Structure 1
Amino acid sequence: MTKKLLPFALPVLLLLFWWGITETGSVPALLLPGPGAVAERFVSLLASGELFHHAATSMLRVFSGFLISASMALALALLVSRSERLFDFLSLTLEALRVVPPLSLVPLLILWLGIDEAPKLAIVVLASFFPIYLSALTALSKARNDYRDLARIFGLSEKDAARHILIPGASPGIITGLRLGFGYAWRALVGSELIAAASGLGYLIEDASALARTDVVMVGILTIAVLGIICDKLFRIAAEQAAPWTASRKGTTSLEALPPEAPKGVRTVDAAREPSAALPGIEIRNLTVGYPGLAKPPVSNLTVSIPGGKVTAVLGRSGCGKTTLIRAISRLIEKEKGDIRFTGGKSTPRLSMVFQEPLLLPWKTVRENVALSLLPECGERALNDPRVSEALSLVGLSNRAESFPGELSGGQQQRVGFARALASDPEVLLMDEPFGALDALTREELQDESIEVFSRRRMTVLMITHDVREAVRMADSAVILESDRAPEIFAIDLPRPRRLSSPGVARLEEEILSILMRR
């Protein structure tokens, strides 16, 4: 209750201060009428319909100009966010227009457009355009950059990426821009009505000022403030509706953990893929991959073979090119030279990826996030595809299918990312340090679960890791990358389950560590 009343505390104090000053008579009533006099004038203006007429006129102007401005700004932001060349082409001109105060254009707009409604609408458009445009452009660019890899890995079309990722991801920022833009539009309109208008709240204030009717001036100012607060509250409600996943986190308690149940009537991927079917390996020959601005590419003249149907771990010091290699294999970045070829009969096998960060879409439920990988194949039917339920069952999250990512722990979020990658039934699974950011206990649990999944599903797994113990525990072979050296490959031919305390595991771990530690 106290929290709800707190925003009203300062206005009440200011009202008491205003009443106290006017009651003492230290300020003439002509300059500062008391709250009672202003309230009486408000009632009389409201009863006569004059206040309603002026307020309605101003609201109609501001909403008309705001809708025009918002439509133009959002359309331009969407186009510019997709083209750097268009951004460069327009940036100087838009910046020049942005810094010109809209009210300074009133005399020119009156000469060009007359004294009717057109100049006032133009002022509203100019005042609100840039806050909306810049906020929308920033939000759209951020959403595109944050989830670009996700859209490319799962092969989302431009239309699907915009519908499922870009627009929802940018919507909170866009709503914020609309709130700012409306505030600028409201202030600019009232300013233009003070200069050139025969109606509206600005005109009411200017006309009352000329006649020294201070009480009317204060009624106009307070009306503007109240209408502004109401409109901003409506925008905040719209922002919450546009981002319901943020509201769902407030006061949410974790659901009781239920044992995962195998979905009934769901085909298993193992049954769909014949045990004798050859799984693709990865042949890398003389591969060089770099980044703009780097004198030395992280991956240089690399040649290595990744066997099909096995789990291969890639280790190495920071900067040796582990993540660059896996991004090149997934075609998230372009190679400079060399060749990456999939063996086993398919030049383009079904490929999926588990990212270092889960890259979950916070506006989608767990089920919707997992179904994203099936969107290109199944379209809108992806959400009800039995493979989604099967993947969630595999990672033990059947009971959290309708939760939002913000309601899950870090380990559960990583499980969702794993389930999303598994749902598309990949023949090649790439994993970019998927357990690196987790605590030791959660990491060990996910390692065990991954080992179990790999034993049930046949696929080629390439896993980037910095943890030697993780590689020895999970992989069938390890590739050690070193700058300016040919990669070294270790076969990890140890029985499962592998106990880290067993002599064979400890000896292999020590041998790999000794290679990584050498300078």
Structure 2
Amino acid sequence: MIAKLCMVLIFIGVAVGVGIYCRRSTASVDGFVLGGRSVGPWMSAFAFGTSYFSAVVFVGYAGQFGWKYGIAAFWAGITNAILGSLLAWWVLGPRTREMTHRLGATTMPEFFGLRYDSKALRVAAAAIIFVFLIPYTASVYNGLSRLFGMAFGLPYEWCVIGMAVVTCIYVVVGGYMATVMNDFLQGIVMLVGIIAVIVAVLFNNGGFMPAITELSQMSSDLAPDMAGPFVSMFGPDPLNLLGVCILTSLGTWGLPQMVQKFYAIKSGPAVKQGAIISTLFAFVVAGGSYFLGGFGRLYSGQVEMGANGQPIYDSIIPTMLSTLPDLLIGIVIVLVLSASMSTLSSLVLTSSSTLTLDVLKGNVVKNMSEKGQLSTMRVLIIVFIVISAALALVQYHSSITFIAQLMGISWGALAGAFLGPFLWGLYWGRVSKAAVWASFIVGVGLTTGNMIMGFVGTPLIASPINCGAIAMILSLVIVPLVSLVTKPVPFNVNPPSAEGAIDREYVRELHLQKEKEAKAASAE
């Protein structure tokens, strides 16, 4: 117990110390939100990976889908690495860095506002982010707190409060640079920890081949006639597994907290280097998590079961880890603490900056100074952490849903609304406002409508995971189709300039025009 406590206290001390060290980079809004757009490839890649994979994946997704699909759940890790990391960096990275820098956009809603010349779109995007990042933030607490309860016997409430306070301190003090520096250190812990845990779990089950042999002798209700469904290549339910792969991989292309990492990275070769680093990180962490979850049924006699006879999915991974030596449990606690705090810090920073810069500034507060913007963002970080912690406590005591479902609803709504407008907006010059609105409406409407139908009766799509995946694909299809039959927003996505250079004249004229419009509106 002393060793576990020491490891956690050292981790917390380092996190807070990094926040204090990085406070000098928070003098400006650009520095607080994006680290001055000068973050290197290693830190950017680790920030992307640690924001991507939290306790939601390690505890919630790995436990639930490893139980359902066995070793085939590893496909989710593979697609997370290739589609969610490598291709996201290759396709979005350089273009996002160039376009947001050229437009002077700090947040995703600001990009929509400038790219599509619409203040209403900017405010709507900010509102969607505000609403749907909170349930995802709440789900992050859940998985971490279950592990703390297993390791230390602490009440869930104390775990939630402790994590909230520590994250709040280093994000408020150090801003974006504190999050990426901590993400880098926490990413190293995650890499080492996941490998150690897999080795230990397999060793406890007699080794790899004995574990596979035992798993192969189990049957599945999803495919009763299949021999060895949990060790087969695509598992007992390939279609629903595909939905998991799409949601957890394609989702990163439209999530504001993920895309923002491309805003802040250095120009030049840093994006290519970051792509490789991020992909390798995803292979180890995501692949390792799902691979570990695939052996969950070996602990079926120990897993906590619900009143409906189904396992409580969020308890599967903690049950597996409870059999490990105390020192290794301490490493796991730090591993999941690292993953969860890095994701939480990214989410609250995204939410606070979006609400401040895209909703309050220029709308509620007409002339908000830079100092005022920084103060407002810091206050809102505290507010978001308090709200998400409160929601996590409500969710825990009422058993509203599992971690995976909370994340599925959040990711489905956000990426379902933003993926098409963002991706097409980077590469195609004739996207229309109507197409962007259509994507917003379909993404949010389908996800929330399906959730409401589930509460009152039967949902349109049984799995919120599949619903989110469908929303993302629809977003990619709707934007070009609607744009072809509606008036486009003229925009030169390829302005004449030297390769890699910023079209400063274009930016200057754009901002001068915006200032004139704002003054004219104020005069009226």
Structure 3
Amino acid sequence: MITRLLTVAVLTAAAVAVPGGASAAPAPFHDTFTGAVDADPTYGLNDNLDQRQGTGAVTYSRVSGRWNTGDVPRPWYAQVNHPSHRGTLSMHLGTTAVRLDAPSTGSTISATLTPVAGDRTSGDWSSIALSRSANSWGYVSNQDIDLGFLVRANGGVQVFQPGRPAVTLPAFVPAKADGSFDVTLTLGGDMLDLTVNGKRRAIRLGTAVPAERLWVYLGRYSDDNRTVSLVDDLKIEALNSDDLRKRPGSNLRYYGYFGARLTQAGGNHLPEVRGRSNLNWVQISDFDAYRPEVLNDCAPAGCVVHTGNEFFDCDAAGCPLYPNATERWQRLAEHVRPHLDRVAGFVLQDEPFHHGASFADVENSATQIKDTFPDKKVMLIEAGIQVDDDFQVPAAVDWVGFDEYCIGYDALEARMTKLEERAPGKELFLLPEAAPQPGCGGRTDADLESTQYMYLALAQQHPQFAGIMVFGPWTGVGPAATGPGTPVPAKFPRATDAQERVAALVLGDARLSG
């Protein structure tokens, strides 16, 4: 599980980043759990980390939370910003836990814990468990937990250490009116300074707990599937996030989705990727009407607008410019202009050379866009097979990307190297697939998960690449698709989880303040 934090173990040609040694000074961490998009299949756990944390790269992993099994519950057991529990990490449907993907390196951890939302009498509990192992199941009294703490809805508190009897404080302090407890744990050798809802207690531990490197687990125990436990305002005095940082020299700063809005029938997916993207490909010129209101869902300078419907008349015979291409472009420009603050740039006809467009026509369209909006970027996305020794990029183009699905590490890196050679001075983009593509031989969700990390690992090694724009999964490709916007199949939980983690690294700054 740990090897999935930054890249994938199957990548033999790239260094696999696994949380390991610390090299930077530890710094404070704070997660407010606000603003995440709590949506299937990942339920917001690692969504919108930039707003939640102010740093935006310290991810979480789901773990068992049980004493007798390492089986991880379904994703919906742990959610962030649930519609009924805004601004919290909520735990549902019984027992579960999550682990922070960077270790605590300080002495103090605090959070607001609500063992049972709206209840002050139950014996069910919320927990904070600290362990030198990143592979714990997160249950407070398991042998690999260096210090386990739980608070029950009825105010009872227990502290655990391996091989030691629990310190039990029945009815230690009443819950607040909403059933919550403000908890602070401060370690000091063989002493624990505990504060719960303002009541303080010094507890002598049987064994000193080394605070230099402890993994933090947040858990919940209940046999009642109808109750919910909450965590809010998590603070850790010092956290080392070295292993969740971009590699030195990487210029990655854009992450988003190709086709976040394709057609009215396919739906507008901008709201669901809001927290894990800062640059999304959208189309607002449907064949029946312009729909610029879509741009209201873009973040400031957060979308690139497709212009292919305006400039090029592509079919099986070729891809020439429309005779009235200039008029068509100006019409689109006028629809976009009131929303220009939401637009980072404009995308040329998708894969123009692959569809038969001439260089002169592509250059013409790029120049018209740049002349109309000189402060906006012009983007060219081409099929990878066209990126060869003859590939040319018009001068008016700022960003260049390519798509070439189902290829392996070596072939992808070779294509990236060729694009760097053929597009000097341009900022470059990668487009990993988010759904199975035709001719890919039945790729699974696990295959797609690996793909996300492979693209990240390569992008970090090539400084000319500034962004990753994931293809789909709403592009309606493959034999099972019923039209644009139909995922094939409907869900890719592992690939989506990987995309959230990659987005956290690209968009966040794990260097923390302090």
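Please treat every number below as a calculation from the coordinates, not as lab data. Given the structure is predicted, the values throughout are model-derived calculations rather than measurements. Cβ atoms are built from the backbone, for glycine too; each structure is taken alone.
Can you rank 1, 2, 3 by relative contact order in percent (Cα under 8 Å, 6 or more apart) and just name the one with the largest value? Don't skip to the answer; put the middle values down first.
Numbers: 1: 14; 2: 28; 3: 17.
Comparing 1, 2, 3, the top value of relative contact order in percent (Cα under 8 Å, 6 or more apart) belongs to 2.
Distance in nm of label points 7 Å out along Cα→Cβ at positions 52 and 460 computed as 7.5: which structure among 1, 2, 3?
On the way: 1: 7.5; 2: 3.0; 3: 2.0.
The correct label is 1.
Thinking only about mean count of other Cβ atoms within 10 Å over residues 172-179, which of 1, 2, 3 has the largest value?
2
Hey, helix-only ellipticity at 222 nm (-39500 (n - 2.57) for each DSSP H run of 4 or more, over all residues; to 500) derived from one of 1, 2, 3 reads -17500; which structure? Answer by label: 1. Structures 1, 2, 3 were shown, and semi-axes √(5λ) of the Cα gyration tensor in Å at 48, 23, 19 was computed from 3.
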